[in-house]
Structure 1
């Protein structure tokens, strides 16, 4: 198998886990075809955004923030449209959209970097990078989607931007190699812990709060 194929596979592993084990856990509370459409839309959007962002120095915090704001505003614009606005299941679609964006951003960055050696270090780096970007974008997509479902649009857009900006600050140190290669790995691990907490918040707080009581009761009766 050629390096690009392996890197591509590694880039999408976190997305598959998120969609199958996290979103799949709440199957029945949203429309599968709509969620699939949002994943595909996220993949396309992620490709455009990632190639666009390559024209800017992402190791500079202000430029990184600019890209972050662009990504979150695009999520916000999509989730503000009529099929999603004020619908309780929009939180799930926000996660699907963000998952697609995060996975494709990682794949594009890895592809452009031109990895040719498939050693343990390279594969681990790409996996951790994908874990960070995929779970971050999935989480902020869910946050913005939750705000859209409740009609609290601007407040949750602000939360999404703030959560992404904290992560972007961490990533600027990684891209600049300011603390060396080992330091970048440590920062990636710290970023992984951060995005794990975010996705945990989505699963334990936002998703349950997005399910109307009557649907919960009906589900309980069917069991």
Structure 2
């Protein structure tokens, strides 16, 4: 069974909605309505002719993103990996030669790039696992929760499809999260050697940046 983005996101959303319902003493339907209301507000913000007013530190804002945007963004990045011939060959060459791919993701905390790699490398059927190490830089540290949950959903999918032996999995994802404003270029210089990665991804850009 192939990797499907909505199947990965479903348990993430369900578990987070259940958590909110328990701690806020709400019903699941009330949590759902809260997410839909926030999603509608966010949609209007994205279509406005100004910088969107989105507060991703709010749980409902992050859940709204996962509900209406995450799969589309993951599919966009996966399309780039699959259709940019030079990038695709570069990624596959690194995967073959190192069995490891180091990715620095600027402003990419939610986990959409992780989902894209999970589907892309699953489709390549390389016959060996690739360790994909993410260095995540994002101002909103709360995204670490969804990133870890998506990683767990990917692990669960692979375990169901390929068994518990990780040597049969397409990828073995790991991630290190650093709270950082990626527009603060001076602050980036204090993070150590983040530039020794194989691939750089900038959120909201149309193309990832490849290490030269």
Structure 3
């Protein structure tokens, strides 16, 4: 950010301020791409914007508080030996960080969407369907008289303390069929809901429960 033209930073800030939807990191990066040709600069600045935003919101700090903490850290003798920022570079940072740091309405909407999604249930970490065979022995436990196909549905969620919470359910063959059908029905419903959102021109925040695939 230190070597990016201040006029470009101001223009990007104005567009980010006016953005009507939800600002996840990828969207921030896409907007910055209109102003910066270098892809790595876009990614670095997007990480800075979203990272500072998350830090300020989480710690309840103002941008001036953050700059004071950075300045104090730079005065530390050990950090001075690392040559992190020269006084001249910090002066540029002090001028430019408030220009780009927000807060942005789109980032506030993004944070609210994430909180709402996390408040309505435990986030899923892993789901497994384990198929096995269970032998049926005779009374003397010497002869296998039959085999039972055995299916277990294991759901692992992240608990409120951050630790995994697991639940196992035994499924019949019909349960597996119904589970597959329910999953296909849910996919159709989600597709229709996405179409409805597009028709109504409503933004869908990119958060864990709305993304197709594996990324604020």
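For distance in nm of label points 7 Å out along Cα→Cβ at positions 29 and 45, the calculated result is 2.1, so let me know which of 1, 2, 3 that is.
Details: 1: 2.1; 2: 2.8; 3: 1.5.
Computing distance in nm of label points 7 Å out along Cα→Cβ at positions 29 and 45 on every structure in 1, 2, 3 gives 2.1 only for 1.
Thinking of 1, 2, 3, which structure, once semi-axes √(5λ) of the Cα gyration tensor in Å is computed, gives back 28, 22, 15? Display every interim value, and only then the final one.
Details: 1: 30, 19, 15; 2: 28, 22, 15; 3: 51, 24, 14.
So the calculation was done on 2.
If FRET efficiency 1/(1 + (r/R0)^6) of positions 61 and 93 (r between Cβ atoms, R0 = 35 Å, to 0.05) computes to 1.00, which of 1, 2, 3 did it come from?
Numbers: 1: 0.70; 2: 0.35; 3: 1.00.
The read-out was computed on structure 3.
Have a look at 1, 2, 3 and say which one yields 0.9 for distance in nm of label points 7 Å out along Cα→Cβ at positions 69 and 165, as calculated.
On the way: 1: 0.9; 2: 4.2; 3: 3.1.
Working through the options, I get structure 1.
Say we calculate distance in nm of label points 7 Å out along Cα→Cβ at positions 125 and 141 for every structure; which of 1, 2, 3 gives the highest result? Working shown, then result.
On the way: 1: 2.6; 2: 4.5; 3: 3.5.
Structure 2 comes out on top.
Values in this text are rule-based calculations from the coordinates and carry no lab data. It should be emphasised that the depicted structure is a prediction, and the values quoted were computed from it without experimental measurement. Cβ atoms are built from the backbone, for glycine too; each structure is taken alone.
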